[in-house]
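> The structures come next, written out as structure tokens.
Coordinate-derived values only; no laboratory data. All values reported here derive from a predicted model rather than from experimental measurement. Cβ atoms are built from the backbone, for glycine too; each structure is taken alone.
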Structure P
């Protein structure tokens with residue numbers, strides 16, 4: 001997969017892409033990241049890429065032509081059509097469903113704005129989709145682009161050493177992830193739940209599913225609002241809530257107090 005980033009600071013995104021999963025995906029030839037600077041496509045001695053907004057107001061607005069030439073350069077640098085995404089607070093909120101859809105694209109161009117934004121006419125003419133990573137304001141789109149690249153890289157076949165890791169991530173099934181534990185078994189901060197030491201894989205799977213459902217209900221109930229739970233999931237969620245009620249009443253066992261009820 002090829003991703004082109006149109007940015008005044010393409011080296012920033014390139015540095016972010018050099019580490020961890022993204023860097024490994026690049027090393028393995030699964031992903032390539034390329035930067036295009038609109039300033040290289042601006043005219044005049046000062047290579048100007050912005051100007052004052054019509055109608056007045058603070059800040060500057062990025063000019064059409066340097067951005068348009070940069071996007072065209074990115075398009076012509078690879079084969080096949082490219083899906084152009086503008087990283088914008090006005091865009092659709094990024095979620096795992098959107099990440100999966102973008103990861104299936106053969107090519108992406110991520111447009112990173114600066115200042116007060118981009119001339120609306122450029123967006124209407126060249127952009128296929130606007131995406132936001134959250135309801136807050138950043139100084140530019142580069143951090144948002146790096147987030148999108150990282151999320152996409154995880155879904156490239158072979159990017160993760162264990163392919164099962166991506167399947168079990170939060171949001172892949174529309175739920176939050178379950179809690180995880182490692183050595184030592186006993187620690188001053190608490191003990192590992194016995195179910196995880198049982199060797200009973202079916203029982204462990206049910207416990208993890210229960211924890212995932214319970215955590216989602218507690219922390220992100222909005223994710224469950226439009227979801228129709230199966231009978232098995234509804235039963236597991238009820239068990240989790242029973243354990244939570246027991247904890248609140250002070251009647252929980254040590255295992256239940258730290259990790260929810262055991263299940264058979």
Structure Q
């Protein structure tokens with residue numbers, strides 16, 4: 001009987017010790033994950049490095065050569081709220097995800113659409129913007145054409161290499177030809193010059209370009225493609241960063257700050273005389 005009691009006591013003690021050890025282990029694991037988060041390195045270094053690619057009106061050069069645009073407002077506000085400095089790292093679009101994974105910067109804030117293919121390599125925050133894409137065409141080359149007629153070997157599209165419009169064009173218009181460029185502006189210029197029938201881009205770029213060159217360019221259809229939302233992109237395995245960025249974005253939507261900045265850059269044109277054309 002005494003032996004049984006001793007065994008029972010030992011068993012209870014082991015259970016109690018295990019119960020105490022589990023929370024301690026969980027706390028240690030949580031602390032380890034937190035210390036590895038990019039949020040901690042940003043706080044320690046006092047600067048957040050943001051990767052972006054130049055395209056209107058997300059991020060552009062003004063007449064003095066300084067970076068301006070919706071992304072710049074978002075990045076500066078984010079840094080201010082974190083109590084750190086901000087460093088923007090302009091990067092070619094087709095190399096921006098590898099550069100993030102390699103640690104060249106902390107986060108991508110560059111109008112990147114959420115796609116399952118990208119999500120295999122990186123994590124996305126909740127959307128901080130929503131912009132559908134429309135077709136911008138050369139009027140003389142496409143006059144009277146239906147949307148279905150754009151899907152032809154006789155039609156050439158221009159698009160930015162590695163960007164969502166290029167993939168959407170290839171999916172919706174598989175018979176058409178595609179010329180790929182490093183910048184949205186180069187794709188638009190091909191359409192303006194008559195070397196391509198059309199391009200596709202997120203609004204307000206197509207409508208802005210059509211207003212700028214009304215005798216040559218137009219937005220022929222009301223259809224909007226892929227209005228999935230744009231998000232911050234970050235390296236995988238960082239729940240702290242995902243949590244912080246999601247909470248920050250949610251707060252900016254609630255306060256109306258994101259909507260106000262979005263309306264300024266995407267619905268107005270007060271900024272156009274400040275930007276190099």
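> Output the label of whichever structure in P, Q has the greatest value of relative contact order in percent (Cα under 8 Å, 6 or more apart).
Q
> Matching task: 3.5 is the computed value of distance in nm of label points 7 Å out along Cα→Cβ at positions 61 and 221. Pick the structure from P, Q.
It must be structure Q, since only it matches.
> Something else now. Using the calculated result 4.0 for distance in nm of label points 7 Å out along Cα→Cβ at positions 125 and 157, pick out the matching structure from P, Q. Walk me through the intermediate numbers first.
On the way: P: 4.0; Q: 2.9.
Corresponding structure: P.
> Okay, next question. Upon calculation of FRET efficiency 1/(1 + (r/R0)^6) of positions 45 and 85 (r between Cβ atoms, R0 = 30 Å, to 0.05) from the atomic coordinates, which of the structures P, Q produces 1.00?
The correct label is Q.
> Among the shown structures P, Q, from which was the value -0.42, -0.68, -0.78 of log10 I(q)/I(0) by the Debye sum over Cα atoms at q = 0.08, 0.11, 0.12 Å⁻¹ calculated?
Q
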